[in-house]
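What follows is a set of structures to go through.
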Structure I
């Protein structure tokens with residue numbers, strides 16, 4: 001199966017919109033090569049700003065640029081964007097509702113061999129808790145392009161979560177996405193698997209295994225983690241059960257937010273949340289770590305079988 005880089009999709013997207021919109025600027029913090037914003041720098045050197053290892057400063061300048069009418073794309077690793085620069089994101093950007101796009105790469109255990117210090121598994125909880133902050137994820141190259149375009153078109157602060165490794169291609173260039181959308185990748189009748197980011201691929205593998213066992217599985221890609229729109233959740237009424245899967249801690253992530261939203265919408269079904277369970281990561285390949293922390297396809301299958309009894 002073809003694999004393509006989500007980070008490269010970001011670099012290409014920046015050039016695409018940069019050519020059409022002179023308001024677009026890119027900000028980096030010593031990681032332009034890793035985040036692929038160096039592609040934008042080569043094309044538009046006067047609209048690319050390098051801050052070195054000063055993520056807090058980068059976010060403050062992004063707010064200032066937005067106040068003048070620019071559309072800043074501030075990018076670094078998720079652990080720095082959501083962790084180190086949290087105060088600046090919260091107060092300088094979100095409190096003023098400035099039109100800043102924070103594109104965080106290297107999110108989750110999928111960051112792999114870099115280990116716990118760089119495996120940010122709390123970022124969706126941190127960013128999602130900020131009033132007015134939109135949180136988007138991507139599972140492949142084309143969904144990355146789609147969510148980035150939606151972020152660009154949205155007037156307000158957006159956090160876009162991307163991963164380090166290249167991922168198998170699920171969609172194509174025809175994918176349409178608006179903030180709030182949930183993508184139904186596979187239709188089913190018995191149980192729904194709701195996932196986001198790199199774990200979508202494990203969810204699809206699990207669905208194939210379960211189908212061979214006679215279980216009809218629907219698979220849903222939550223490109224939008226926040227906001228979750230009530231009318232979009234009605235599709236889950238038909239299922240007996242729901243399992244959520246994410247490369248993120250259980251508290252404040254997709255699963256806990258989705259279960260709460262379903263309850264508020266009056267949609268009652270048995271649920272299980274598969275997530276990182278109150279532990280830090282460790283060094284290893286994404287595949288090894290997903291097996292170790294129970295995020296792989298076989299762990300998902302076991303959880304589905306458990307909930308179906």
Structure II
């Protein structure tokens with residue numbers, strides 16, 4: 001499979017509470033971890049057993065080298081990752097409170113340099129039977145080009161995050177659209193907070209073009225809507241430490257399972273399990289189901 005997307009280094013700051021404007025709050029801890037939606041999803045897909053080729057840009061700095069080494073350590077193929085001369089690797093600054101909730105500020109750095117020519121280097125992979133997984137944390141022309149290059153035997157999984165409006169002709173080429181409650185609500189135009197609302201949104205969003213829609217609901221799991229399928233998949237219960245990257249783990253695992261030949265429902269179940277496991281420790285990098293007891 002091919003993942004086109006961002007690669008960041010995350011600075012994860014643990015706080016008792018977020019400051020109000022003008023206030024200084026002392027952190028309880030600081031960790032530097034791998035991040036970026038594309039890299040997170042590539043990492044998760046590799047953990048889920050897929051052969052993953054990653055298309056991205058990092059800076060020509062030590063952080064870029066570190067990020068690529070982390071991905072290579074789980075088998076992600078990084079030959080199509082470009083070192084953007086004169087650019088810094090993307091950074092994300094994440095505050096996490098004791099309830100596991102987070103907020104994130106991203107400085108895109110080299111991610112902003114990802115262009116059509118970078119994606120063209122993967123044309124030989126996209127032309128054959130593969131799964132393409134893309135998100136929207138890199139410039140739109142790169143994502144659009146990847147979807148355009150996906151051949152008739154390729155299946156496109158698009159994580160519409162961060163949300164932006166896309167043309168109908170692009171959505172019409174998507175096999176599985178993955179959105180969370182906020183993204184589904186923005187696209188649908190009505191609030192999405194319950195399983196019933198997510199199911200209704202999934203039906204409506206299929207009308208925008210994708211063959212199937214998956215709406216993630218955090219601790220409540222996800223719903224999948226496709227021809228002959230309307231199913232709620234609960235998330236396995238875990239003690240939540242940090243929700244950062246759970247959605248990326250879900251999307252990466254789902255796409256990997258599709259690449260390995262599993263049907264959509266089984267792929268969503270595995271995605272829910274990996275997303276849930278990932279919340280059991282700090283950081284955005286995925287945790288495979290069954291390994292949530294690993295030391296932080």
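Read-outs throughout are calculated quantities, based only on the coordinates presented, and are distinct from any laboratory measurement. Worth saying up front: this structure is predicted, and the values here are computed from it rather than measured. Cβ atoms are built from the backbone, for glycine too; each structure is taken alone.
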| task | Work out the source of 15.6 here, i.e. which of I, II gives that when mean count of other Cβ atoms within 10 Å over residues 73-80 is computed. | result | II
| remark: The highest value of FRET efficiency 1/(1 + (r/R0)^6) of positions 57 and 249 (r between Cβ atoms, R0 = 25 Å, to 0.05) among the shown structures I, II is in II
| field | Test item: distance in nm of label points 7 Å out along Cα→Cβ at positions 65 and 257 calculated as 3.9, pick one of I, II | value | II
| field | At a computed 3.5 (distance in nm of label points 7 Å out along Cα→Cβ at positions 81 and 185), which of I, II | value | II
| task | Tell me which of I, II gives 2.3 when you compute distance in nm of label points 7 Å out along Cα→Cβ at positions 49 and 97. | result | I
| request: Name the one structure among I, II that Rg/Rh (Cα atoms, Kirkwood Rh), for residues 113-176 alone of 1.01 was derived from. | output: I
| said: Once distance in nm of label points 7 Å out along Cα→Cβ at positions 121 and 193 is calculated for all of I, II, which comes out largest? | reply: II
| request: For distance in nm of label points 7 Å out along Cα→Cβ at positions 233 and 265, find whichever of I, II sits highest and give me its label. | output: II
